[in-house]
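What follows is a set of structures for review.
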Structure P
Amino acid sequence: MKNKILTGLCVLFGLMMVNSGLNKFFNYMPMPEMSEEMMQIMGGFIAIKWILPLVAIAEIIGGILIAIPKTRALGAIVILPVMVGIVVHHLVHDMSTIGIVLILFAINIWAIVDSWNKYKPMIEN
């Protein structure tokens, strides 16, 4: 039962990451209202032309990998740095939406903990 719940959550999590990554390329979702500080931050990201495509590719690849049970361990690690960035961003700039971000981060951590035996050979001597 636990595996089915984790699989369902990882599929939803993966779809959200793929959607977010594709939106960075195709801009099909409207941007929310942003403060002046957020506009400056987004301007910086746009000025650094390679950062948004890099994050988008990580979201798309990580989202696809985490949604597939056989590749979930790799997908959870690929998407982890993006999730850490999202959590830090929301903690510093947008506390109103921190709830959903923490739920997504918890799903990512659960996938990592569930796959811990697959990571052991990499960290053992």
Structure Q
Amino acid sequence: MPNSIDFYLSKGFDSKMAKYFASGRKKIIAVKANEDFTLLLTFDNSEKRLFDMKPYLKKNTVFEQFLNYADFKRVYIDDSNCVCWDKNPNIDSENDWNNKVDVSGDVCYVDSEPYNMLS
């Protein structure tokens, strides 16, 4: 049973994250890269959400390489429910953790917008 919003606020969570955790964590079950550098995420509650990666894709950051769409579209979900990219696709990130760049599934949910296929 999840704790209350007040519990998470007392632990230092901001309001959005406290509401998310109090409602129960969601697990990403599918990810699709879009050419506009957004990610279409499907969660285990059947909800689809759109996560905009553009604010992360900056020069001189760990995400710089993924400004290239060919690299960006190699996105996947790891065993920890994170959205991930391998810097070098020829290296197994399970064996070399320095090869992986990720965003937590919780951040992906909280900072994404509901996706309506009709809009």
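Just so it is clear, none of the values below were taken in a lab; they were calculated from the coordinates. It should be emphasised that the depicted structure is a prediction, and the values quoted were computed from it without experimental measurement. Cβ atoms are built from the backbone, for glycine too; each structure is taken alone.
Of the structures labelled P, Q, which one yields 19.8 when mean count of other Cβ atoms within 10 Å over residues 55-62 is computed from its coordinates?
Values: P: 19.8; Q: 11.2.
It was calculated from structure P.
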Among P, Q, considering only relative contact order in percent (Cα under 8 Å, 6 or more apart), which has the greatest calculated value? P
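Tell me which structure, out of P, Q, gives -5000 once helix-only ellipticity at 222 nm (-39500 (n - 2.57) for each DSSP H run of 4 or more, over all residues; to 500) is calculated.
Structure of origin is Q.
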Identity of the structure behind 1.00 (criterion: FRET efficiency 1/(1 + (r/R0)^6) of positions 31 and 111 (r between Cβ atoms, R0 = 35 Å, to 0.05), calculated), options P, Q: Q
